Structure I
Amino acid sequence: GKMDVEDLREKMSQSLREGKKIIMVNATCGTTVLGAFDPVAEIADLCEDHHVWLHVD
């Protein structure tokens, strides 16, 4: 599967409302078994909006 950006957005917003600091988001760019990849550009935009480090593996 791949990361659901809207779900990530909701979870990030909820965490911030709870006063939690988001350190990073880890996205996948091609799994070895399925070749699945996350929507990196959309995730990058979300991370940039929240000043959160994005790691892509």
Structure II
Amino acid sequence: MLDLAKLAGQIPGISNHLRLEAVASRQRLERAEQLLAKAKTQQESLVKSHQEWR
């Protein structure tokens, strides 16, 4: 049977966990955007390197 008292006690921990996950996701997204911007500025060089590597 569902123990509502136990579940209610876990809610603050769950909330904190979700907040931390949201922060981590935001950081990953920001890093991905930085890498994409860097790749755009170096696109020609990256394509050339890739073609030479193949």
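If helix-only ellipticity at 222 nm (-39500 (n - 2.57) for each DSSP H run of 4 or more, over all residues; to 500) computes to -13000, which of I, II did it come from? It traces back to I. Please state which of the structures I, II yields 22, 11, 9 when semi-axes √(5λ) of the Cα gyration tensor in Å is computed from it. Corresponding structure: I. For the structures shown (I, II), FRET efficiency 1/(1 + (r/R0)^6) of positions 11 and 35 (r between Cβ atoms, R0 = 41 Å, to 0.05) is largest in I. Assuming 0.15 is FRET efficiency 1/(1 + (r/R0)^6) of positions 3 and 43 (r between Cβ atoms, R0 = 41 Å, to 0.05) as calculated from a single structure, say which of I, II it is. Derived from the structure labelled II.
Read-outs throughout are calculated quantities, based only on the coordinates presented, and are distinct from any laboratory measurement. Remember, predicted model here, so these are calculated numbers, not experimental data. Cβ atoms are built from the backbone, for glycine too; each structure is taken alone.
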